[in-house]
Structure I
Amino acid sequence: MLHDLHITDLGVIDDAHLEVDAGLNVLTGETGAGKTMVVGALTLLLGERSNPGTVRAGRAAAVVEARLSLDDEPAALAALAEAGLDDEDGEVVITRQVTSSGRSRVSLQGRMATVGALTDLVGPLVEIHGQHDFQGLLKPAVQRDLLDRFAGPETLALRAAFATAWRRLRAVTAELDQLTSRAADMAREADVLRYQLAEIDAAELRPGEKAELEAEAERLANTESLRDAAAEAHAYLSGTDDEGGATTALGTAARRLTGAGTSDPELATLGERATGLAADLADLASALRAYAEGVAADPARLAEAGDRIARIRDLERKYGDTEEAVLAFAGTARARLEELEGGEVRTGALETEAAELRAELERTGAQLTAARRAAAERLSTAVLAELAELAMPNARFAVRVDPNPSGGAEDGHDHIELELAANPGAPPRPLAKAASGGELSRVMLALKVVLAGVDRTPTLVFDEVDAGVGGRTAAAVGRRLALLARRHQVLVVTHLPQIAAYADRHFTVEKSAGEHATTTVVRPLDDAGCRTELSRMLGGMAESGLAQAHAEELLAAASASKGADAAAGEASP
């Protein structure tokens, strides 16, 4: 609830302070005095776009400050916590500044904040209805929301469940469409991957195999020259039948040195070396003979190795430069194939989910329609009763719930239409075609009164709700606003004394023109001030005896009406 509103340098307002009470708060004043600027200040607190043209001429900035209570307002408390702030004894102080250069600054609890944080905080607390806001009642979405709010939490829960399933179905069908459109390309890609993997798997590649095969092929291709080289080297080492070779000579030298070495340790050492070399040389000769005898041509194995090398090189040409690269390609291809094959499984799962979601939407949609139709009857009856009190006793009002001609939507299968026949004999027609401006404002007020029991917004602001009404109708509007104020804090800007007479707290907005500037002040009225202001509103002459008597009569009638409503225990908004 709003407690204080302080406005500085906004339009014609130099400095104004409103201490607003619970109940019905009324602002009156001459046309052009600046009443609407008070409403404009509240719109700034709701996060509306700032306009540097509203800054008072010659001033640096316009400032709007407010103190609001947050008792039992979880959405506002959550917004405050989101901004990293705490409430102080259940209250919050907010400030919006608009500079003459167009910049906007916001503070919450004295700390800088964003306009978005301001909107999140104040949005659940204050609702403003201007002269043109009644036109929103003509929109199907607004009419649907009104009916669902009146129907209550169960209907709102059904609607939320329907919307969740609807959004999920859209996501599922979009994914299915994507998978279906790509199915042929995916199938072709999968066939290619299967062929490639079959070719690689059949080869049974082993890293380093090609190098080993190439070495083997090189040896097999040079068998004869290798055997001749080994035999010739063996002959040099072992000698021939006619003369000894290097092995024989080295053995003889070793024995000679060993024999003479008994006389000299140094020569004995050399002899030991010669003996070792002779043994190694004998082993080498033996190995060369075995190699020469073991080397044999194998044309079949050579051809086999060549074929295998050619196969490996073919795979490397297609899939990678080395065996490792080919195997890595196979790993990537295998993962992609699993993904593609999983797409088929995914398609089946999505089709199943889509069928389940359609069934759920059909079931939930039917329940939502039934709940809306039941609520539509109750709402129609309640609004008709309010319209009768608002000087429209012959009006016929109905809330129609029909199948949506364009099919289902996120909010259900229904098309909601508010219909009105304002005069006897006229057929009920949609509000846009059946209601004048004054009638539309009364329908909105009737809806607000009926919905007040389920509407949690603590502060309601009405700017010129009396457009197009007067006389007894104006008194009826005042009474309904007073009823609305039994559950909400209500601020009303009006030019009708019949409405102002119902005020629990009355403010007057007065403009005075000085030599250099025009100034507007807002001041609360006591009982005498209320009578004087009503007298002015009635006849333009505040001191007129007839006007004052009429004002007294209006105040007495309004007081009696409020007392009767309270005594009768009438369901308050």
Structure II
Amino acid sequence: MSRREAWLSAGLVFAVALAVRLWAAAQVPFGIPEDTTYYWGVARNLAEGRGFVSDAIWSYATEARDPATGAFGLFFPRPAFEIWLPLPSLLGLFPMLVGGSTTYGITLPVAAVVGALVPVVAWRIAADVAEERALTAERARTLALGAGLVAAVALPLVLPSVHLDSSIPFGLLALLACLLMVRLVRWPPERLLDARLIALGLAIGVAGLARNEAAWVGLAWALVAACALRGRGPGAIVRAVAVPGVIAVAVMAPWLIRNWLAFGSPLPGQAITNAWAITGNEIFAWQDPATAAEYLALGPAVWLQHRVDGFLHNLLDVLLVPGAPIGVVGLVVLPWAARLRSLRPLLVLALITFLVTALVFPVQTRWGTFLHASVPAAVLLLVAGLAGLDEGLAWVGRRRGWTRPVAWLAPLFAGLGAILFMVPGVIAYGGQARATEAEYVDLGRRMAEAGVPLDGAAPVIANHPIWLAEIHRVPALGLPDEPVASVLDLARTFGARLVVLDGDHGGWPDRLASDPDAACLVPVPLPPPVEEAARGAAFRVFRVACP
């Protein structure tokens, strides 16, 4: 492939991917799930000069340092990112400063542009596969361009590109790191400060500002380097691993220092606790956090069931169903594709991420742990699937004596199938986002008419505190899935006077029928919602009546 053809191919893939993502972003005018709203809210606070803070406290496990007194505690506004990381908010800050607006919509073009780069990297990975397999020029062009265009319309890669989220920034940087790993294996570095080693360290370090799974990118490189460079001696392996590692830590160092100053530790809060989760709601715990003893008391049968559920969730709900049909093909041919050196770093990274989330965090992965780190795995299955179909079509052609090439059938099949999943998936997701925004906007009117306005005078306890905080600009607290007495203690601690329940939340609202302290939460009758927010009838508002 000539340089000119390569640039034209990459440009075509980027243009198609960007157009698809801009269309998809127009269908999703509000951030769901809540983490996307959180990133937008922090970016808005930065643009307004408030700093790295949030008006929602949804995790009580990590106390923050009060800048006024130096003491650690829980307070508003909350220093942001005790668990999550800042890169999505920094990406959202840029258009806010340039455009002079802090609306959610102004951040979407940046998200779409970053998302449109992922199919370009998928195109390059497929081109590496074609080169390794020594395909003819036409088959190589079809495989590479087909992979990029299919990635441009694949639902698992389109949907996270329509809002501020960590999935795409992390995925893009992880894929770039895997591309560099392939080149470092093909042409091992001879110098200590090889430009590719530096670039790899930068990619891992910046990925570490998006998701903690950047650690698995570094581990994947260590494993790949140890195998590929073992013939060059231990020194070559240590150099190849240490240089990117030092650079990655240097890139992350300012953020680690910030977290140390803000939270007393550079490590993410509650990460280890998540391994002991039983229902997933423990992340909102106030008085009853997850403990290893409680988890171990469940017994081997429950431990095994959790891991089976996590494995199936990662495989089916995250990869195969949204990525159909090419994802299914990719999984079938993965044992064959694993022999390709150009896919090996990506395969190692995908396996590590998949297995750690399924086996170490089996409950929390059903809340999105693997989902937000699944872009490399989705691209792996896509490229492997197309390479497998190409090989299969070539084999059939040889057996049948075909004289005309039919390699284009593979990307055509995969692309049409992806579009059939992507278009209704985006439209349905957008409908859910519009409904959620309408319901929460209308909730403010309904509560004001009921005499309990969301005026910010006191924090509000809610099972969706981030949506409440960012839409109505009020301090909000996460509702723990604990007895009413625990919620009353939370209310006393922060001076909260209202509890807002959206639908069901663990044992809520059923526990109100039998909890001895239920009388302390007095229901507030709400007027009916407007037509655009018809589902708003699912809201229940309670006034904290006990002192």
When I, II are compared on distance in nm of label points 7 Å out along Cα→Cβ at positions 14 and 278, the highest value belongs to I
Computing Kirkwood radius over Cα pairs in Å, for residues 334-389 alone for each of I, II, the value 15.2 comes from structure I
Comparing I, II on distance in nm of label points 7 Å out along Cα→Cβ at positions 6 and 78, the highest sits with II
For distance in nm of label points 7 Å out along Cα→Cβ at positions 414 and 526, structure among I, II ranking highest is I
Calculated from one of I, II, mean count of other Cβ atoms within 10 Å over residues 150-157 reads 28.9, and the structure in question is II
One of I, II was used to calculate distance in nm of label points 7 Å out along Cα→Cβ at positions 22 and 350, yielding 3.1; that structure is II
With Cα extents along the principal axes in Å computed for every candidate in I, II, 81, 55, 54 is reproduced by structure II
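Bear in mind that the values in this text are calculations on the coordinates, not laboratory data. Only a predicted model underlies this, so the values are computations on that prediction, with no experimental measurement involved. Cβ atoms are built from the backbone, for glycine too; each structure is taken alone.
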